[in-house]
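Some structures are shown below for you to check.
Just so it is clear, none of the values below were taken in a lab; they were calculated from the coordinates. Remember, it's a predicted structure, so these values are computed and weren't measured experimentally. Cβ atoms are built from the backbone, for glycine too; each structure is taken alone.
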Structure P
């Protein structure tokens, strides 16, 4: 009799725990980025995550193309319930003309995103087509049938964090223009966010992989260890974000990415476990690039993959000199004291743990949230 009672109580405990887990609210997140890739699929697939929206920004591509890519990606993922909100087309101050002047004075940049016309030297990566900010968008994989939200990204960000104060995490994987605009429109914006995680900045990356495509990305840091594209595209925005009062700020700089790579075998593993339409999308991705954005999503979904972190005060150089856009950092007590905020800087992650998480998420169903 007592054994039966114990078994019944154990069963009730299991049921209560399962019920509590089911009742646990999903973590709210907004993705701020300049396209659609594996990072988005990871967050969409996580059972405990509610993606409130995707805000787009110019960076690797112009905002209008980024918006179309996000809409099309959500269609492929079967997640058209997630709104796509167009963001800033231009940086706060930087421009293509200013970048060309800077290069004439201080040397060529490796990557210029939407302003890129050709690589300085031969690479294994394809040369992206050059477009203007208002050029018609015709995506190679087909154009979206859905439409973007009738709102601008900065207003959407403000509206969401005011609706859910202290509940929304923002994961930003492109230039920080939208966040800076939101902060300037609403000085209380940052303080209402639960956490900001952004992929950007560079401290002292080291080459960690020995294949050719990996060294192409790592070697640029040999002479410019403090330069990274997202911050360099809009340094003024990055500096505004660095001085905003986030309750928690996590930075994923280029340092962590040099141990990772979207290898052909990883693409094959991801495509093999995904459902057919997603598998075709994943299989069409160009290999060789570091897993920049996926690390940003990964450290939020599973912080145990972080193997090296440091607490630093961070800012970005906005003087139009040779170090324009470079990362500035200080340990406690050395910072200028002009409002720089303390950040957790992710210096390294476990690549195997990140890849395992990606495969596990792709094996699940990226499905509509009711």
Structure Q
């Protein structure tokens, strides 16, 4: 082989080898640069700035512990992702959130989630632990529930709403806050995210859930009657009582039938005592009339009574009967609770008339969906 050809071949081999070596060097350099610039999941975890988050306050002023004890709850809270659910058992908005919360508790408790129900009462009868125990049995609540009867924990969270959900990470920082119904998918994704953070921080080997709880969400009517309060304190600054006699705090008032019925107001007949949080029937019989717009009507009551429900003067039709209507158009109330009396697939507008037999019956509020 001629020396010129041999020299060219050798030179070519050297060039190819050099290119290969340079390629390896730059490839190694790129990997080193990428590993220092591109954030891994672990780097992301370590870079979370929690200085802007508040620590969850202590549970204070607790009157009773249900499904737990103070000592057991304190131990359970250590290192857990905690969903604090501020609720009260006669609140329909709270009740609609419970299927999601109980499902999350069942699904994620083994992965480090602890749900704590903070029961902050709206009405006096909701302070009775036996009434709350009845409610948690009814709704299948197995997680701890604490009775915040003096609203001290409510105030510690600087809360003003029912229901409200706060979620704290495993270090106790509040990372999520949601008021009212809805936002269920968003809330569950936050739960999953914070459980993943906890798992990585504590070095736990565990398969994480990725699917979401699938429960049909209640759809409110776009135009509906607002909540009606019957207690004179709760009804302050609300023009909701349509009778000419009006509210007369602490007094027993004989309310006369009204010929004109306005939308979104309630009208009474009979003798009623004006209480701070309710109207109490003093006569043997009485009536409540409301011209409303909604697809669902609920009422919060106390006392033993039989109620008959009419729509536009006709006995309640089965297609509009709420789940608590017992026989025909009748409803028997015997304990302080929320009762569903009207349920329709579509929004309807009717004059509802409720005839009441039962001295001592109390009505606190009507809610509409």
Structure R
């Protein structure tokens, strides 16, 4: 019996080679810090502050109230004042803020340390300002990264920091046809490597001083108290970091105090406030004080200017004599050790 002939194969069928070229098989690590203006002039500061203060994670006030306040009051006056503050700490050599300089160095050092993994690509971005998260995700994908480990550079989790980094990352992924698989590194507020690195850094910093502090103050960035009451774990994680550091240094609660800085607006923020505590200590007779900022992985405006200049003035005006700001871990070997430990742990199974 004769069999019916097979139908001819379609000549317009797609073949593997017809797919647009795409590199795959590599793993990306994206470090993300808060952000920085591109310059200190009024318009650069205005763009940066508008992006930052328009974030609903940062300011949860009703838009009907906040929009006119932001656009007609704050953005008319604050860019000029903050521009002067940034100008006082600006990295003249590279024409950028210290935060950008340090974050770049952290990424470059991490890349060198992870070279043994072969297929890992390390990059960095800022949540506000440049380089943007979206641009660096695209760059990682272009280099063949089909898996990306996102590392928000915040030891303690807060909706206004870690969560908004994730928001912006997911927003970028929504616009990508071929999304890389994503992991997000968890906070490391109680990680032994982090606690020991900060404690060791404090010891080293104290050894370089020409005086012995009567009190060491650990200042964390504040958030509105209302955010805590809504369930944000940030306050509890900061207190745990402070307790673990105090225990590692072998100090009493009177000699090692945890406070919160950088409050903004009329609402109540996390207490005790750094500036009020510093003034109270000086008025109560404390003459020698050191301040450390363990919630920041890199020195920035809030540590260099707010603590090192503004709060130092508060201390001296209230009767204090010796004041020291101890530097963050920054891009020191110990600082990069912590980031490397987090990255290696979270890359498990990928690289």
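With respect to mean projected area of the Cα convex hull in nm², for residues 175-334 alone, the largest value across structures P, Q, R is given by Q. Once distance in nm of label points 7 Å out along Cα→Cβ at positions 151 and 343 is computed for every structure in P, Q, R, the highest value turns out to be that of Q. Given that Rg and Dmax of the Cα atoms in Å, derived from a single structure, equals 30.9, 127, which label among P, Q, R identifies that structure? Of the structures listed, the value fits Q.
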